[in-house]
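Read through the structures below before going on.
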Structure 1
Amino acid sequence: MSLAFTEDLARPELGAATVDIRTSRPALARSRTIEFLGCGHAMTVDDDVEDFDAAVSWRRLGGVGVLRSRYRSPVTVTCTPPIPWVTISFVPRGAVSFAASGHSVVGDRTRGVVLDYADRVDMRWGPGTEQFMVAIERERLERGLRALVEDVPDAPLAFEPGLDVDGTGAAVVGAVASLRALLAHSPGQVPAVLSGEVEHAVVTALLLGTRHNHRDRIFRRSPPAPRRVLRRVLDLVESAHDSTLTVADLAACAGTSERALYAAFRRELGTTPMAYLRDRRLEAAREELRAAEPGDGVAAIAMRHGFSHLGRFAAAYRRRFGEAPSSTLRR
C-alpha cells in the first residue's frame, strides 16, 4: 500500500457532513458505532478500561459509507450475522487481526482486508490502532454483480479477505482514494451526479479487483449488445447528460449487461460508455460556459456537469477543446 495513500487515510477530515464522536466510555463508542452501521456487535476492552479512549467518524454517500475508528487501548470487536454490509478495511496505524471461519488475516499499512460477514468475525485491535473502513451495502454489490454477468448469480457474493493493494487490488485503492477526496473536499451535500459515479466506481473496483466466488463468471466472454440497444443508450446520454448516470444505469436502460454494453461501445464507437458520457458532459459544460451570466464561475459549472476536481476538469477541457475553460467563459 503506497505511503501517500495510507497517510491520506490517517487524516481526520471526511467533510462537513461527518458525524464525529470522541469518548472515554466503551459503551458509548459501541452504541454510536452500532447506530452508524445499523447492525449490532460486541466490544471488549483488552486492557485497563481507565485508559480507554475512542474517536469514531461516520459519513455516508448513497450505498457506501466510511467509518474511521481509533482506539487507544487494545480491543476485541465481534460481529455476528446478519450484517447488511461488505467492508474494506485499511489500517494506516497499528494492526488489526481478523478471524472468521477458522481463518485469520492481519490488516496493517501493507494489507487491506475485505469482509462479507457470512460468518462471525472477531477483530483484535492493537493499542493505538486506526482503521479506515469503507462499507458497501450488500444489496448494492449484488445489483452491481447482476449488471456484470449474463446469467443471474446462483449464490451470494463471498470474498477472499486479503486485498492485494499493489496488484489487482490497485483499482480498489484508486476508487477509495477518489471517495476519500470527494468527501474531504465537499463542503456540504455531495451532488448526486458525483456521488453516483464514485459509488459505482467503488462497487465496480471491488467486483473486478478482488477475489470472490463469481470472479470467473464476470470475466467470461460476452457478446456485444446489438446496435438498436446502443442507440437507446446514446439517446439517454443526450437527454440526461447532467443527471447521475453510471455504467449500471446505462446497461439497465439497454436491458443488457455492462460487459455487453462495453463491447458494443468499443465495436461501434471505439470508446467506453463512461468516456463517451464524459465527452458529452464536456460539450455540455462548454455550451454553458459560452452562455454564462455574469457571476457564473468555472467551478460551479464543472460541478453541475459531474466534474468534482477542477484541475482534472480543466485538463480534460483543454485536451478536448484546445483552450482553458476560463478562456471560453471570458468570451
Structure 2
Amino acid sequence: MYQIEGAEFSSLIRREFSNKFVSAEQTGKLEDQFMCKSRTVRDQDFALLNFSSDFIQGLQVNHMEDTTHVSLHFQLSGQSEAHISGFKDTVPIKAGHFNLLNCVDPVSTFIFPKQRQYEYLCLGLNPVYFQQTLLEAGTEFERVLEAAEKKKSFRLFPRNRPINTWQQDILQRIKNPPVIAPLQFSYIRSMVQELTLITLSQYPENHQKPSSKPDLKEQEQLHAIKDFLAEHYLADLSLQGISRTFFLNEFKLKSGFKKLFGTTVFGYVQQLRMEKAHILLTSGGYRVGEVAAIVGFSSDAAFIRSFRQHYGHSPGKLKSAGTCSF
C-alpha cells in the first residue's frame, strides 16, 4: 500500500470556513497510484467537500491534521476507513452509509483500498453553527449539545446509518443546484440546513435521558431572567453576562429557558425587539433606519430581513398606511 503524509494530501481536501461564499475545484494525480478531484463550497458556517477518486493502488494518508468541526460524512460509492484522534475505534464507512462525527482538532490516518469511482460528500459544520442548531432543536438533543460544548469527540450514531431517500435527494441537489449561478449560494445554504436537520432527526430517542423541567429554584431564576429581559431587551446582552448576573451556568440558562418558555433566550429578545419595532413604525415619526438602530441592528438590511421573517412582510409595507419611510 502506497503511503503519503497528510500535508501532501491536504490541498485536495482542505476544510476551512470563510467569511464569504467561496467555491473551488481541484484535481490531483500521482502516477500509477491515484487520480482524484474535489469541489469545495464554503462560508462561515459550513464547508462542503465533494471528493472522488480512482485508487489504482491502495493508499494510506498519514498524520492528516484538520480544524475542529462537525462532519456529516456521506459515502456515495466505494469504501474507506479512518483512525481519528479522540476516537477509540477505527471509523470505517462503505457505500450508501453516513454518520455525524464531532472532531476536535483531529489528526487522522485514512486508508483507501484499491478501487474505482470512489466518492463521498462531506458537510463540515462550524461548531458554533452546529451548537446553535442543537439548541433550537430542543431538549431531545441536550446530551449532544453538552458533549459538543465540552469539546468532546463523538459519533452521533454508534453504527453508520443508510443514506435515506430524503438525504439522497438533497445530496444530488447540492451537487447539481437547479438554480442560476447568482442564486446558488442561497440555495446551497438552505440545502445545508435541511440536510443537517434531516440527519439529526434520525437520532434515536432511546439514546436520550428522560427530559425534565428545571427544579423550582432554577425556575425562579429563569422567571427572574425573563422579567429582566423584558425590561432590558434593548441593551447589549450576552449569555455570559446574564449567567453571571443570575448565578446560573450557561448550559442551564440555555436549556432551562427553552424548556420553560418554549423559545431561546435570544429568540425571546428578538421577539421583544420586533414588537417594539412594529410599535415605533406604526406610531409615525420614525424612519426604518432609525428604528433599526433603536432595536439594536447594525444595518438596515439585517433589520428588514428579521422583520420580514417575524411578521411575514417588510417594514416598508407599513408605508401603505403612511406611517413610515426610509
Checklist entry - Just checking, which of 1, 2 has the largest value of percent of Cα pairs over 33 Å apart? => result 2
Checklist entry - When distance in nm of label points 7 Å out along Cα→Cβ at positions 237 and 293 is calculated for each of the structures 1, 2, which structure yields the highest value? => result 1
Checklist outcome for this item: FRET efficiency 1/(1 + (r/R0)^6) of positions 165 and 213 (r between Cβ atoms, R0 = 35 Å, to 0.05): greatest across 1, 2 for structure 1
Checklist outcome for this item: When Cα Rg over 2.2 N^0.38 Å, for residues 85-276 alone is calculated for structures 1, 2, the one with the largest value is 2
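Rule-based calculations on the coordinates, nothing more; no lab input. Remember, predicted model here, so these are calculated numbers, not experimental data. Cβ atoms are built from the backbone, for glycine too; each structure is taken alone.
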